[in-house]
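Peer 1: Each in structure tokens, the structures are laid out below.
Since every read-out is calculated from the coordinates, none of them should be taken as a lab result. In this text, all values refer to a predicted model and were calculated from it rather than measured experimentally. Cβ atoms are built from the backbone, for glycine too; each structure is taken alone.
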Structure 1
Amino acid sequence: MKRKYITRAAYIFAGLYLCLSCSKDFIEVQPKATALEANYYTNEAEVFAGLVSVYDPLGKEAGSTYSNKIGALNSASDDCYAGGGSSTDMSMWQAWNNFTLTPANGPQVDLWARNFTGISRANTMLSKLPDAPVSEANRSRYTAECKFLRAYYYFDLVRLFRNVPLFVKPIEAAEIYSVTQAAPEDVYKQIELDLTDAIPALPSIIQTSDNGRVSAGAATALLGKVILFQNDESRMAHVAELFKDVNGPTPGQLNAKYNYNLLSNFGDIFSPENKFNTESIFEIVHTSSAKLGWGDWGKDFEGNVAVQMVGPRGYSGPIYVAGWGFNPITESLAAVIKNDPRYKYTVANIDSIDAVNFAATGKHLYEKGYQNTGYFIQKFAPLQKYKSTAGGNSELNYPNDYIEIRLADTYLMEAEALVRAGDASGRAQDLLDAVRARVGLASVAATLDNIYNERRLELATEGHRFFDLVRTKKAATALAFKGFVEGKHEILPIPLAELTNTKLVQNEAYK
């Protein structure tokens, strides 16, 4: 069995995007896809297909189990519990939810595989593009997109695991035995280099026909976020300048360079009917058109399965589809957002709907699952009107996109950077005020505490909270009720299978 694990790791790192044609149980060191990859990229269509494959892991929903990134991150935060049907339902989310992580149990296997698959595909494409039969304009843009995506995947990895191997070119399968981890600062340098290289070659505005591809604005925003998260106070002024480019000269007004603007209605941000809106900077695409069913398990699902997961279990009332009860919202988030105008777009108070129905009929509308609070995620709720009828299993084919970076997020990151740079002047205040004014809230002082609080209210359940708590050194206090241990749970353990017969070393606190 050890042989199987090591070749699975090699398979991930080898960078063979045609691996979808191979069996998941194929355990030879030289995967069958190698020969296919060597004969590919013979025309423009094949090269473009290779580029698409680099994007593909972004929306990964199915790995060893449901591998949705947001659901796992929500489980680790004080926004949500893991929930589900029982304490063993989605055990990898439960382990992060209550911080009982071990090298053998947690979400690390799928998160590691998702990101290294993307990196290996990016490296393969970057090795092929110099000689690929494409126009020079496409070569330049494809190269920039691959560098952006490699940077994105590595940013996830270095935040999640801290100590990871650094690959900037395809490697032979046998080399995996001698790979070692890079210093985190070297990984961050490579991320910054990739993004800096990518920005000039990316379009400022994405045409409708290219929706889902990255822009110069997305790369600039990600670069600002990468530097911000390293917590180097001497670089905060530079961070603020990067975000100012994204946010525009006047907060609350259209930035014509990228066509970014805050939406007037907060709830419209998350509607499948309003994809790629002016607030969206980097959006991960999902669609119901693939019509996948349970027999397709193991494919990279195109639909958003997390939508089904976060719905109330066994629900039989109006508006919502019966879900599986994951990520119930914590009482603490419900309390702090209760009187905020964003509440109704963030929290589905199913208990209140159920109480009305029970008083009228004597029957409950839903099953109270594990860690139930009565509060569920509204931003990605399984709504009846978006239930797929196109074919396949509807629960696997929700069309809801995920906006990984949006304008209110970058407004607040710029405001934070300005304050940390010692400039809590007019612009930091204007940025914070613009986010609050959009939902009808009065101004509050642009202090770090107020900005961090605004981030929680604005971005709740969107997968940002855990990383924000860790980088601001607030995790030990905020997550104490879940069992968080400072100096350990800021990161995940390296997946156990990746250590077998390799030179990779487990993160110290998990040894």
Structure 2
Amino acid sequence: MALTDSQYLAWLNSPSAIRCLLVEASALVDGVETVRYLSSAGYVTGALDVPAHAAYLAVVRGGVTITEKLSIDGSASLSFGDIEIGNENGERDAWLDDVWANRPVNLFMGDVRWPRADFRQIFSGMLAGISSRERNTLNLALRDKLQRLNTPVSDTKLGGTGENRDRLIPFCAGECHNVEPLLIDAAQLKYQVHDGAIERIIEVRDNGMPVAFIEDLAAGTFTLASNPAGLITCSVQGDKAGGVYRNTVAALVQRIVTGYGKAADRFTAGDLDADNLTAFEALHPQPVGLYLADRTNVLQACADLASSVGAQLVMTATGLLQLLKIALPPAGVPVAVTSQHMAEDSMHIADRPAVQASVKAGYCRCWTVQSDLQTGIPEQHKKLFGMEWLTTTALDAAVAGAWRLSTESEQIQTLLLTESDAGGEAARRLALWSVQRTVFGYTGTPALMLAALGSAQTLTHGRFGLGGGVTGQVVGLSRDWLTCRTQIEVLA
């Protein structure tokens, strides 16, 4: 039976533990996909283990550090790490000729006396390649599985002989206003908004004027009833794969990472943290919309969706996709951390993010901006078609005065549709950043090796105003599994 978290932490902290790191790293060796079994101490699996009778070469040297971050500015960040391999006499120089990049790697930590099944997985990700920083070592670079999402949402071109044959077929998800569809058959006046079934074509316009059309929702196309006079645009409720229309962040992220990109790199249900995504969906029902007419990576598309509600895509160390957001107070019951959980004199201030007096949020994007329309539509409509974004601003004049800050802020661009949702997100971010925040850093003892990114901690320490305890959110982890020390950063 696998050890509980408390039992595993007790073992990590035990002086009798004989810790052993197992590495299962894949590489293309002489044209053959090969798994290399490496370890920090000699280890051979038993007859009933999986894999059976596998000898792990005791070549892992030094520390094995894996770093995870929640970006303060909301940008997507990949977890990374490094495995140092002994190469004292150059006996593994040939490994530099193997292809390691974009291959899976899995790390497990346990005791040399344990059966293989009792080892706990501590990382599941991808290899970025192999190098050598010193004469007597090789270095395997680790990346989390978000690297698999660095592939285009779609490379599907229209094809045929028409003028748009080299254009990508658009991708439309959620509700998108005033997109420019792809003309796929000039003779039939046929246009496409999505490569597959869609929910609804709300309206088709010719230079801003509504026109008649015949829709084919199953194919994501429509046909005009008469020849156009100018630019054709439309408003659409997009992707309806499997008969399900999705228009929220969590639902669309799951749809894109499992249904788009290079087939071999797509996520499956086993790559998703179902509990996290279900909870996120319940807390974030705001409708959004995304339209892609040009090449865009899966990771970027999903990051744009997530950032609309202040969230980020992250992978757990064991390779599950989550949506996390910086929020204070953080969700969950905070873990009490005192000086006894920290290496001596390790507490320090790692960062002091800038205070903000205002947050301006763009919403309800007009995907095709049309200025100076001359058709007979209302002037208010012409004005809207000429604006890429509607905006709303949350402002704290007292903070602006006290900190001598401008009341104008750089616009954050969201894929939200309504003013109330965009205003709510702007107000949330203002509440978060209109006071001075501090990122506290310290080195944690083995008791904190299982700390989770995004979780809550209450820090109590004799320095930096922490004497009475301050609760914050874990935004940085850098774990060295061979020394059992973790560099932890907490935003409070």
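Peer 1: Of the structures 1, 2, report the one carrying the highest value of Kirkwood radius over Cα pairs in Å.
Peer 2: Once Kirkwood radius over Cα pairs in Å is tallied for 1, 2, the winner is 2.
Peer 1: On to the next question. Name the one structure among 1, 2 that FRET efficiency 1/(1 + (r/R0)^6) of positions 183 and 207 (r between Cβ atoms, R0 = 41 Å, to 0.05) of 1.00 was derived from.
Peer 2: 2
Peer 1: Please compute relative contact order in percent (Cα under 8 Å, 6 or more apart) for structures 1, 2 and give me the label with the greatest value.
Peer 2: Structure 1 comes out on top.
Peer 1: Using mean count of other Cβ atoms within 10 Å over residues 231-238 for the comparison, can you identify which of 1, 2 gives the largest number?
Peer 2: Of structures 1, 2, the maximum of mean count of other Cβ atoms within 10 Å over residues 231-238 occurs in 2.
Peer 1: Of structures 1, 2, which gives -4000 when helix-only ellipticity at 222 nm (-39500 (n - 2.57) for each DSSP H run of 4 or more, over all residues; to 500) is computed from the coordinates?
Peer 2: That value comes from structure 2.
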